[in-house]
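*Asks:* Below, each structure is written out as structure tokens.
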Structure I
Amino acid sequence: MKKLSILILLVCISFSATAQTADELKKEIAPKKAQIAKLQGEVNALQAKINALPGWRKGAFGTIGASLSGFNNWYARTSPDVSAGNIGITVNAFANLIEEKFFWRNSGSINLGWVKLDDKNPAVTGDENFETATDVFTLTSLYGKRLNKKWALSALAEYRTTLIDNFNNPGFLDFGVGFTWTPTSRLVVVIHPANYNTIFSKGNSIFTSSPGGKLVADYTAKHNNISVKSNFSMFKSYKDGDLSNWTWTNSFGYKLWKGIGLGFEFGLRDNQQEAANSQGVALAAADNKLQSFWLFGLSYGF
């Protein structure tokens, strides 16, 4: 009985020592976390000063999403033998020259996607290869002569088309002049009342170029491991409301390890002319439904 009491006492002492050590370690964590937060604040302040310096700012990031599946003699399915795949790639890049009296902002984005559904049933016919699902290519260039810290006289060129299917058919080219408002380093708003929307197309098509106004709002932010980019581009035709269009694209990224992380992209578009061309009807008769795309997958920042 005496030996048992000693054993219990030793176990209690050991447990107490372990608990005390854990408590001491936890107490040491708090001040170290405070030091890290303070250092991170100093790093952010230094980075803000670097960002405010004149010169070039360049960068790129992208998202890759893919899913592949296959079934063989899976009788629970209507089609027991089938393979499917979905692949998507987006790349966003920029090169901005920021000076005291002027700025020159350039950006480009590519969004490509492919889908495949291969039913191995001989009675079912169809294309067994990957088909294009998403195909977007955009280039923009904005030059501004500063009036003050927030306003500038500016000129914008924006080009949008597809790369895989029907390159430059259609192709949309906006060129205009007006004003640019930069309330913060993250937000750029372009207001161009004088703009011309040129549309390139082959053969007899529904597309019509026209003068109008251009509005662009671009927001880019990065905080710790989270990055956000949102771009809204709208053309309002002075000739006919059915010739107007807008596109809104968004990119979100969360860095997990080094440059690798999770990425989510989605976009919306309204374009009466594209709807009429796709449906093969007159412009006014087109069923202009809201266009959209989205992609979720791994991301990589350069």
Structure II
Amino acid sequence: MKRTKKAVVFLGILLAIAVLALAARNTPQPVEKQPEAYGMFEWEEAAVEDPEAAAELAGRLGVTRWYQELPEEIDPDATERFVKALAQKGVAVYALVGATEWGFEEDGASLTGALEAVAEYNLQVSGEGRIAGVMEDVEPYVRTRWKEAPEESAKLYLSGMKKAYRYARKRGLVSIACIPRHYDDQGLTEMLRGLIAEACDEVAVMDYDCGNEAAAISTEAALAAEYGKPLHCILEFQKVGKHGLTEDKTYYNKGLAAARAAWEEVQRSLPEQQVIRDYHWSEPVRELLEREENEDGP
């Protein structure tokens, strides 16, 4: 009889534990706070020769991702020195690649070729000298061909991006698709869905709407969340007039504090997602830092 009572008590304890565990699982848990993540675009190939300058800028802004354009023929020695120098400062280097015409290649040959060059470089080095992945800045939408036949062009672009992504995965490269925020405005939401779902590991959205960032990238944010892909919000810092930029498209005159406030607002609007905050690009950001320092005075 005593054994039976002990068994009943033991089973009761187990049942209570199970009920408590189930209740805890069904209770909404607070979203874990992640550290802010910042990235920097660098379009000057010569920056590889001066890793100290890159590391200094990254340190001042808290940048932990550096998207570096590399020559078609990668110099393994200079690149390894650069990548290692930034790695020692906690900054991961990604190759920055892309050209507008690549977006019309159904087989993704040119983009895949760029990925292959990075993958082959990684085979020549080890550890901290390896490039983490690739920021794929392919912009076919600026071409007249796209504007005349957007749906047909979008199919070619998506096909090429998917094939390049399959190659990147085979070679162990993180693939970040850099895109404008307006594909959905063009009626190309299904192409955008395919791009985020099947053609990248992360999606970086170039947001050209100062003060309206959260609303402008809401479609991309929703798709990134649906498919479990990290989301980047890229802000423009080039001067007004550069490439036709207007005052409402760049933070060059507004300043760094205004850009940080914009990123904070995007993050607040997406409490379940971590937003990676990317500066575009190093040259105007350096100018902006210098200008703000001079304004502050000694």
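*Asks:* Where does the value 2.2 come from, among I, II, when distance in nm of label points 7 Å out along Cα→Cβ at positions 118 and 198 is the thing being computed?
*Replies:* Answer by label: II.
*Asks:* Still on this structure, please answer the following. Consider the structures I, II: one of them gives 50, 35, 14 for semi-axes √(5λ) of the Cα gyration tensor in Å as calculated from the coordinates. Say which.
*Replies:* Corresponding structure: I.
*Asks:* Quick one: distance in nm of label points 7 Å out along Cα→Cβ at positions 134 and 206 came out at 2.4 when computed from one of I, II, so which one is it?
*Replies:* I
*Asks:* A value of -15000 was computed for helix-only ellipticity at 222 nm (-39500 (n - 2.57) for each DSSP H run of 4 or more, over all residues; to 500); which of I, II is the source structure?
*Replies:* Source structure: II.
*Asks:* Here relative contact order in percent (Cα under 8 Å, 6 or more apart) has been calculated and equals 11, so which of I, II was it run on?
*Replies:* It traces back to I.
None of the figures in this text is laboratory data; all of them are computed from the coordinates on show. Remember, predicted model here, so these are calculated numbers, not experimental data. Cβ atoms are built from the backbone, for glycine too; each structure is taken alone.
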